[in-house]
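Asks: Several structures are given next for inspection.
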Structure 1
Amino acid sequence: MKRIALFEDSGSDGLSPIALMRPVFELVCGQFSLRERLIRCCEVAEWGAFVRSHLAETYRESQPEAHVNDSIWLSAAVTLLINGRWVPDAAAIRKLASAADNEVGMLNDQIVFLTLDPLEAALLEDVPWDELLEQLAASRTAVDVSGTMIQHPWDLINHNGDQLSTDFQLRQFGHAAAPFGCQVSLGTQNVLGPDVAVIGNKSDLFVDKTARIDPYVVLDARHGPISINAGAVIQPFTRLEGPCHVGRDSQLFRANVREGTTVGPVCRVGGEVEESILHGFVNSYHDGFLGHSYVCPWVNMGALTTNSDLKNDYSNVRIPLSGDMIDTGSTKVGCFIGDHSKTALCSLFNTGSSIGLFGMVLPGGGLLPKHIPSFCRIWNGVLDDRVTLEAALTTARTAMGRRNEEFTPAQERLVRHLFEHTRAERETAVERFAAKLQARRENSVTA
């Protein structure tokens with residue numbers, strides 16, 4: 001039995017906007033977040049988390065069993081520290097389970113894990129995490145580990161398909177009687193009616209016994225496994241293509257779900273979805289296209305909301321993260337949408353778009369700006385920062401109440417902090433947009 005502590009390092013900054021309201025190890029890749037995967041696969045006696053200070057209160061609230069930013073707990077016993085940006089494969093999970101106290105796991109010159117002695121924990125009060133870990137790593141025996149270190153949001157998308165297959169294989173490590181909560185396999189009990197088409201090997205399909213699969217659904221496992229969790233409802237004329245995962249209590253309405261897609265818990269999904277991650281509590285009920293994208297909780301996507309994920313000249317996609325353009329090195333990149341943002345009908349997102357928290361997208365026709373900072377609005381094609389904080393908080397309470405979830409005082413305090421934290425980004429973006437709009441108007445007059 002191990003004590004583990006997940007930690008955020010300076011690389012967490014590269015995962016905006018999808019990590020603004022959560023630690024990086026709560027981001028989803030495959031069927032689970034890193035935290036869920038480790039606790040399911042390893043014999044964890046107790047665990048802690050060291051997160052950005054403004055996330056500590058809400059994380060304690062959501063994970064009451066965790067020791068959050070607790071240096072006293074850390075100094076009480078030997079603890080295995082694990083980098084929150086690491087997504088392990090099956091071999092890495094096995095290596096982690098047998099890691100020696102004198103080893104440091106390394107991947108691409110980045111620290112993945114190391115064992116912390118109680119006496120060393122006291123040093124954290126005086127030395128920043130990144131600096132201390134570098135010092136401690138120098139005294140350990142370096143061992144190479146596999147898996148992926150997530151640097152940017154699109155890394156989660158690029159590795160999601162492989163991780164879905166890995167998580168399906170890792171079911172043997174689950175502690176429950178059935179793997180990862182999937183209670184019924186088609187190999188032991190056929191829970192599907194005769195009008196459900198299964199293509200491929202049935203051993204690559206797991207369906208919880210409480211899930212409802214209606215007639216005229218196609219489950220295509222030829223390219224990878226499909227998992228459907230408890231309480232999920234798959235309505236007629238839906239097609240699922242593996243590898244993919246449907247979380248608990250999610251509903252799919254005549255959807256075309258392409259391979260490499262994760263639908264988290266309590267989502268409502270229609271239209272076409274390709275190689276995307278819907279974190280959970282996402283509403284995308286109507287027709288439209290979502291490709292190579294990550295969508296955070298409490299996002300509502302209006303009818304025919306669609307994004308581009310491929311440029312016409314097939315060149316690498318550049319995306320604005322916190323306003324700075326970054327070359328993704330990939331030709332297939334969609335959009336990344338932060339918590340509580342809303343899109344109106346017929347919203348059209350350009351290739352490689354970044355939408356922050358509490359965005360209000362009201363399109364006036366044509367492609368939307370690639371950068372919509374947190375608490376900003378698009379109104380008839382114009383970017384402004386007229387989303388008031390109080391109105392945003394009211395909408396959040398209403399949206400969460402519709403799913404029987406509470407918008408707690410701690411969450412409100414976090415949102416108020418992030419409103420100030422993101423102020424400079426949106427002010428700069430609005431100024432730049434206004435300047436470009438003015439230049440365009442002057443050029444049209446001159447012409």
Structure 2
Amino acid sequence: MDGSSGGLSNRGIGPGMEGGPRRGGIKLRELRNIRTFSSFKIPIYRLYFGGMIGQMAGMNIQMITHSMLIYRLTNSATILGAISLASAIPMLLLSLFGGVIADQVQKKYVLLLGQTASALISLIIALSLTFGYLSPEKAGSWWILMVSSMLQGAVMGLMMPSRQAIISEIVGEEHLMNAISLNTMGMNSLQIFAPALAGFLIDAAGFGAAYYTMTGLYLVSMIFFIFMPLTRKIKNRGGKAIENIKGGIRYLRNEKTILMILLLSLFMVFLSMPYGMLMPIFADDILKVGASGMGILMSVSGIGAIIGSITLASMPNRERGIMLLGSGLLIGLALTGFSFSKSWPLSLILIVFVGLGQTGRMTLSNTLVQYYVDTEYVGRVMSIFMMQFGLTSFGTFAAGVLADAVGAEWSLGSFSIALIVFSVIALVFFKRLRALD
């Protein structure tokens with residue numbers, strides 16, 4: 001599982017790529033030494049980043065298109081939540097196996113297979129829309145979206161541990177936070193225009209055009225991953241998958257710091273993520289801005305996220321625990337204001353801070369987990385980290401049911417107020433988390 005690196009050590013690639021003569025005066029030297037983009041000096045990371053951009057562009061468009069389509073077909077917040085749950089269950093069931101795969105198989109191959117499957121799923125939905133199998137005229141045809149969500153959840157469960165764990169193999173410890181921050185920055189850059197593009201595509205050309213666009217983006221991602229070299233030599237130690245999973249859980253049970261980070265991240269995601277699934281209700285029924293307005297909201301959120309990503313990429317590896325807890329508090333405050341806002345300009349301002357906080361939460365929790373985990377277990381631990389997104393879909397489903405009962409404002413507002421309370425308690429009483437660097 002660990003193996004030697006064969007020239008691509010997971011602890012030493014980055015620094016080896018940074019040498020070379022310095023010419024051209026002080027300004028050029030300063031430009032080369034800017035920490036913010038240091039991981040881009042590593043050629044393999046650039047290929048990985050390109051593939052990740054293609055995948056995340058498709059996922060950003062899917063986030064808007066999938067939820068808006070299901071809401072237009074059913075007009076039900078409960079079914080919106082059920083779609084999220086349909087994706088979560090296979091993700092939960094398969095994530096641990098995805099972690100074993102990440103520790104025993106070349107991660108490049110896992111990424112390629114995952115992108116192929118995602119492209120096929122989006123193409124099937126696009127064809128279903130084109131030929132009328134999925135339409136408001138066919139009652140109950142939304143089952144196609146339910147099945148596609150289950151399939152996409154299975155793909156994510158098997159692929160995401162490899163996508164996360166490969167970063168440390170490419171850049172090493174020194175550049176880990178920088179590389180993850182740049183990943184988040186890339187994702188958030190897409191969030192500025194991809195959701196808006198999705199909204200305009202839906203309004204101008206229909207849902208089918210958005211799904212065809214997704215398919216093309218997943219294929220672009222595959223091209224970048226094809227050209228990536230293998231990152232490690234794998235020594236398969238054998239053993240059953242269940243035994244490998246148990247070994248990872250035993251390791252985690254003895255690593256209290258990593259366990260605390262995982263639990264903290266789980267609570268933050270559980271209480272903050274339902275806003276994405278409920279966004280069609282806010283766009284159509286509360287703010288009355290439609291699909292285009294929903295895309296703009298998500299895009300504006302990306303502005304705050306970009307600011308957070310650039311800031312984190314430029315910062316030294318210090319006080320990351322306090323910053324993680326502060327991110328949770330910021331998300332809670334911003335989402336509470338957004339939940340009860342009836343003003344379009346105010347909602348746009350508040351969603352910027354939601355994006356800023358979400359970037360801090362994503363980047364810092366991911367970095368801290370990979371920073372403290374032993375190399376041998378990184379795939380399996382990251383699979384448990386990724387399971388949080390499956391588990392929190394139960395919260396999204398609960399938020400959808402609650403929205404049908406008491407309204408989307410109080411549904412989302414109750415979750416965000418709980419996040420504020422949790423973050424304050426953690427800041428005051430969880431000394432070990434505050435002390436993390």
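Asks: Quick one: helix-only ellipticity at 222 nm (-39500 (n - 2.57) for each DSSP H run of 4 or more, over all residues; to 500) came out at -27000 when computed from one of 1, 2, so which one is it?
Replies: Traced to structure 2.
Asks: If relative contact order in percent (Cα under 8 Å, 6 or more apart) is computed to be 28, which of 1, 2 is the source?
Replies: It must be structure 2, since only it matches.
Asks: For Cα extents along the principal axes in Å, the calculated result is 61, 52, 48, so let me know which of 1, 2 that is.
Replies: Attributed to the structure labelled 2.
Bear in mind these aren't lab numbers, they're just calculated from the coordinates by the rules spelled out. Fair warning: this is a prediction, and the values are worked out from it, not measured in the lab.
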